[in-house]
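**Student:** Each in structure tokens, the structures are laid out below.
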Structure P
């Protein structure tokens, strides 16, 4: 699918943000690991959420979507920490889903993980997690730490484990979901620092809601999880997704707009820092209870942002920086090179073709903005990455001759209604199948 994005002066209206994919996938997993029926209300409808549901069904959970007076839900009858062997699990292009389920896979005598997305998820590394599982007695076969991966567990007893947190926090989250199910529990020491700490806080929050006891150090680098615990059936409510909201809020900031987004709670999602970041850039933005309102049209100013605390809003901030006065710097983002694509090199490549002054560093992006916007009038590639789709669309709104976004369907990984919502707010966008 192509998205034809044309110059847009004004956005206005109120839209419901999608539900958080990170909370959705974790709630679904916690529900599947419980014996009995749980309810996950307002689940995300993204590709990641669908991948988690599909894989959990393959592992033996029974999932039933529905709608009642409160809204949509998924009822989950779990397998109680005793997954069945599916032979092979395919997480699609969902790296977080894959890694969380690799932790569960350690409970099985043998399971294979594979994907058809050879140039995206197929290239992402998982060796740090495989090394940690090996310390528990789980053997593996892989292609240099990449998919396809075969795990042989069955189950491990637990004990002390070290895991690197330098490249991804998802390895730690996978161990935390596994730890309470093991007879001896687990003591986890994180080495090399820990990137994306807010996502680990989300994991801890979900585990505690599921009735799991654990102790964590303040820096999230030491965990003690007692063994022999059971996940409890619960009713979960998924909050709005701050990373998706960040893209819409930036779109409003780049135009003469008044846009409202409800259902955005002050939770553990690091991307809620988009509110103070936009304020620092000179945007009129308020967060009142659960509603965020942006009144756009004011000149944007450059900003410095620690992206490690909010990795999934980084490319939205890059879009704002490309149209701001001065030079912005987003730092602490080396791990973005290991996402669906290299999120430092690819933005520099595609935005550079438009004339954006953007310079990637080892762990940073430096952007000197042009408030007048850009000419555009070309096709740009999305490199299998939903955040790149959002980035290019935001900049395209301020290109005088518009932009053609190739493979725009990649946005469904996290925000299937992204284009529909922008069009509803007044964006001049056409979709070509």
Structure Q
């Protein structure tokens, strides 16, 4: 088992940490560019697994891709094609988006991934595509990868889908809507979790020329074509949460260059969350600075996090530093992410001395705590590894197992976080 030993420097934090581009925005922009016959230039692309999987599919479909640092130029295509086999590795969002895209083509494609990805639920998306006329055959357990996908009689129309399972299913359907002869009307049954991600999908689609309207429970996508364009991937608030939350664990300041330019992400809520927890947040030009003096107490948080659920691992760590009880609710659905982000997260924090109770739709966290040094299990989850690493700031000798899981969204996380987490040693 590979582990990383984290060795933060003593004393207050004083760090500048640059974060990668948003993988959520990148996934959507790359799919739109893939479905356009025109050329696009996408800049600010993160180097994680999700974007890499989509770029590999674009390349395997015969499109030219020119790499220019952190931007790519995707060439024109007279005919759109899709590869016969897609290995999504651990990229859950990409696998769902690409399953929907594969349903646009007469040729049959197989969508698969590693064992952990195979365990993640896909049934609602598969059922929706089948009800729209696509042909999907399960090559393993029903409702999971691997599947074979082809267009069948797919032409668009109206579809009902539950809003409380995964917004990624709805976004996947939206992204192929312009390519369907009848367009697409998605009726969301029940409350929509992670609404901000669906709104993000609509914003990115409009940037590439799609017509999307959105009300409380209905999303309408008109038939048409995507156009090519120059598109900048804004910095990732989901990633920025980890260096910013470090200031709840230990006093000091962290600056994230350029973060204030980001406008599409619901996870920008991390700024308001930290302010409500007693930290000081300042925007200077496009940089965001979060600071806390030793005399500033960390306050408990009571919040419905259904619209910013990717922040839960980081925010849970911050809540452990507060004096009093925090309640994070509206997030029962994150038990089916890369890990069980309620049960697994609570177990890991509690092993180190935390006081976390798992409830039906969230977490109840009491603090402050007395911490022990442990080897944290990352549970194949990049956000789990990143969040738990922050506890090294209050428990010397902390190790994180399988640290390479951070490649999903921020491959250079441990190197970039060295000003906060210190030098690290990889061992077994």
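Just so you know, all these numbers are worked out from the coordinates, no wet-lab data involved. Just so it is clear, the model here is predicted, and its values are computed rather than measured. Cβ atoms are built from the backbone, for glycine too; each structure is taken alone.
**Student:** Mean count of other Cβ atoms within 10 Å over residues 181-188 computed as 17.4: which structure among P, Q?
**Tutor:** Working through the options, I get structure Q.
**Student:** Which one of P, Q has distance in nm of label points 7 Å out along Cα→Cβ at positions 117 and 269, as calculated from the coordinates, equal to 2.8?
**Tutor:** Q
**Student:** Using distance in nm of label points 7 Å out along Cα→Cβ at positions 21 and 293, single out the structure from P, Q with the greatest value.
**Tutor:** Q
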